[in-house]
Structure P
């Protein structure tokens with residue numbers, strides 16, 4: 001896999017609402033118990049179901065599979081961390097595929113706007129993972145060290161230039177005195 005795979009999906013909230021009304025078993029077949037509890041407790045259940053469905057699709061696109069290669073409907077689910085940020089949970093075949101690809105993290109973003117639920121997912125490998133901030137500090141130190149070395153070379157050149165100038169002036173004054 002490349003360093004990161006990207007997936008995007010959009011679901012119309014009105015369409016999800018219609019599906020939920022016409023096929024009550026849809027939510028039970030597609031979403032986990034935790035997802036259903038979260039969506040049903042919200043003020044706009046259809047919007048949250050739509051966002052979770054879009055998230056599944058986006059994550060599977062980021063992995064490059066879609067609902068193929070034995071991936072089940074509940075192999076990707078969405079939860080939230082303690083700050084409320086959406087988090088993709090992989091299980092079953094989706095988890096196996098992610099591990100085979102070297103995916104160490106799936107970043108997920110969900111947006112609800114008007115009648116649309118939009119999800120963006122990035123399947124990140126270790127190579128693509130942002131480096132710790134210590135490396136940025138070491139880069140600063142490297143630049144500072146390079147500058148210090150350059151300054152030292154310039155100082156040395158200035159000393160050589162001054163000594164050559166002094167020597168030249170000394171020779172010139174002796175020539176003047178000797179003449």
Structure Q
């Protein structure tokens with residue numbers, strides 16, 4: 001669902017259906033329906049959009065300075081189409097959007113942005129983090145703390161932590177109700 005709008009973007013380019021939000025939304029919806037009609041869970045990524053970044057989130061934490069209203073009108077539109085198409089999962093970006101969440105938290109750690117996904121867009125499926133082996137995942141906190149932050153923000157599943165034992169131990173800081181909700 002990412003838009004390809006930044007020529008210097010090191011991630012999206014060939015991993016996007018283009019720069020037009022409506023076109024990307026249509027293509028993403030068709031892809032989702034095709035996958036899921038054949039019993040393959042589709043994932044819309046990287047919410048709310050990785051297309052404006054110039055930093056590789058595998059190496060560090062990209063920051064997108066665009067205002068929330070601009071992102072919601074353009075970058076988020078394909079994700080709304082994905083949700084309408086019944087997408088099974090959404091992956092938030094390890095990208096910070098201070099114009100949306102002034103805390104500076106990356107989307108996967110932001111209750112503000114994940115709350116928008118759930119409440120405003122109406123997504124009620126699985127929210128899965130991007131890989132914890134990425135620099136953007138642990139730019140602000142070590143893996144254990146980042147895992148707790150992701151779950152408390154609204155993620156349901158953690159992808160590829162390198163320190164499994166440390167992450168499991170850290171999960172004791174997550175309420176049983178939140179763990180149950182994630183399941």
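Quick one: helix-only ellipticity at 222 nm (-39500 (n - 2.57) for each DSSP H run of 4 or more, over all residues; to 500) came out at -9500 when computed from one of P, Q, so which one is it? Answer by label: Q.
Determine which structure produced the value 8.1 for distance in nm of label points 7 Å out along Cα→Cβ at positions 22 and 158, calculated from the coordinates; the candidates are P, Q.
Working: P: 8.1; Q: 4.3.
It was calculated from structure P.
Thinking of P, Q, which structure, once log10 I(q)/I(0) by the Debye sum over Cα atoms at q = 0.19, 0.26 Å⁻¹, for residues 94-141 alone is computed, gives back -0.75, -0.91? Can you show the working numbers first?
Working: P: -0.75, -0.91; Q: -0.62, -1.00.
Considering all the candidates, the number was obtained from P.
Can you say which of P, Q returns 26 when relative contact order in percent (Cα under 8 Å, 6 or more apart) is computed? Going through each structure in turn, the value belongs to P. To test your reading of the models, identify which of P, Q gives 25, 19, 15 for semi-axes √(5λ) of the Cα gyration tensor in Å when calculated. The correct label is Q.
No lab work stands behind these numbers, since they all come straight from the coordinates. Computed from a predicted model, the values in this text were never measured in an experiment. Cβ atoms are built from the backbone, for glycine too; each structure is taken alone.
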